[in-house]
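Structures are listed in the sections that come next.
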Structure I
Amino acid sequence: MSNASPPSTATAVVFDMDGVIVESEHLWEELWTAFAAERGADWGSEQTRAVQGMSAPEWARYLADFAGTGESAEATEKAVVDGMVRALEQGRIDPLDGAPEMVREVSARAPIAMASSAPRRVIDAVLAHHGLLGHFTATVSSAEVPRGKPNPDVYLAAARKLGAAPERCLAVEDSSNGLRAAAAAGMRVVALPNPTYPPAADALDKAVFAAKDLYQVREYLLRGLSTKENR
């Protein structure tokens, strides 16, 4: 991992959502824990780490199996996603400090996309609620591709929707599996390490830059985007 200034050759940026745009990963864990507890199972940090980066169908299947009550993955996913939408409506999902400014400034320079493990309903609701949806050229949920993170599918799909070669994209991620997914797609990855679940060393090593906050991320992205004359 290098913290040097980026070459100004990127033409697009792809963002993760949870832990990059909004502070919401604690709510996913809260809802997974509550779902399991209501069924007599003790969900902990080991299980949270296991599902981070999974698509909604993948983590719902894992959670349903863990709870051991025979509920379908579809019903399990709906219960948790309903809880996330309620949390948003209750004002419990806030943007990270500097996220709205970053999205607006970067999208004014280059097309941006979102490659998130969150289901479509949550992505659209969160971005619309915070007035950010119109800044994204494309958004992709890992539920809409064959495999979730750490596989590169969601990032490759985002690049296709942007019409950008993956190697000309900068990606911003906070978690181990997200960093691995973006790197596997061939993108230059900017890490915003999750303070609660810090990325594993091997995942963090895949980043070209590790930022302390979103203000550093924004500065790095703006320096790394090529001007129209250089594209």
Structure II
Amino acid sequence: MKVGVVTFPGSLDDVDAQRAVRIGGNEAVALWHGDADLQGVDAVVLPGGFSYGDYLRCGAISRFSPVMGEVVAAAGAGLPVLGICNGFQILCESHLLPGALIRNDHRKFACRDQRLRIEDTTTAWTSSYVAGSEVTVVLKNGEGAFVADEATLDQIEAEGRVVARYLGGNPNGSLRDIAGVRNEAGNVVGLMPHPEHAVETLTGPGTDGLGFFTSLAVWAGVAERTFA
């Protein structure tokens, strides 16, 4: 599958995401934030970084980039979209996902290998996993605390839309230990930790994050689950 990876001013994990896409068996296509053109891709990744320097609010300026108009429309029509870290923030600012990401509760940048439990394996980005799988990927954020009002939290919990939850201690104050959520259809996923930094043994904590990039084929029905 052709997976577009968008570069915004301040993106710093776009090349890493492209590499993860290729290791996951797909073709990576570089997309530029200023182009209202998705180049016919089958899925889109919004990578981590500090788009527009986070000068207004994380992701608040990027949501108005020309490419995001196309992403929002395509996501509404079922295009798989994965937002990682800053990409998660952009998805929330674009109202493709509920809630918001705010400053870490300890007011410090967090950088660590983070354990997660994969809770929803019905999405386009987690279909390679088995529900309840525990994985370790990289986490690095300063504004990674997921928040929403109680009614919204109760709704996404009741609908099974929590994709991943923190284990071994909450690193940033995210409510209910939520590390990632999805939209109702399951094609749009936001994840604060970085699975693209855990796709090969040469670097990072291992290959536990690779399932996020092999899941598209499973979701499309052309491959079997690969992660227990």
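Each value in this text was obtained by applying a stated rule to the coordinates, not by laboratory testing. This structure is a prediction, so every number in the text was calculated from the model and none was measured. Cβ atoms are built from the backbone, for glycine too; each structure is taken alone.
At-a-glance table
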{"read-out": "If distance in nm of label points 7 Å out along Cα→Cβ at positions 110 and 134 is computed and equals 1.8, the structure in I, II", "value": "II"}
{"read-out": "If helix-only ellipticity at 222 nm (-39500 (n - 2.57) for each DSSP H run of 4 or more, over all residues; to 500) is computed and equals -6000, the structure in I, II", "value": "II"}
{"read-out": "Value 19.9, calculated as mean count of other Cβ atoms within 10 Å over residues 38-45, assigned to which of I, II", "value": "II"}
{"read-out": "Read-out P(r) over Cα pairs in 10 Å bins from 0, in percent, computed value 8, 35, 37, 15, 4, 0, 0, structure in I, II", "value": "I"}
{"read-out": "Among I, II, structure where relative contact order in percent (Cα under 8 Å, 6 or more apart) as derived comes to 21", "value": "II"}
{"read-out": "Structure with the greatest value (metric mean count of other Cβ atoms within 10 Å over residues 54-61, set I, II)", "value": "I"}
{"read-out": "Label whose coordinates, when mean count of other Cβ atoms within 10 Å over residues 46-53 is calculated, return 17.8 (choices I, II)", "value": "I"}
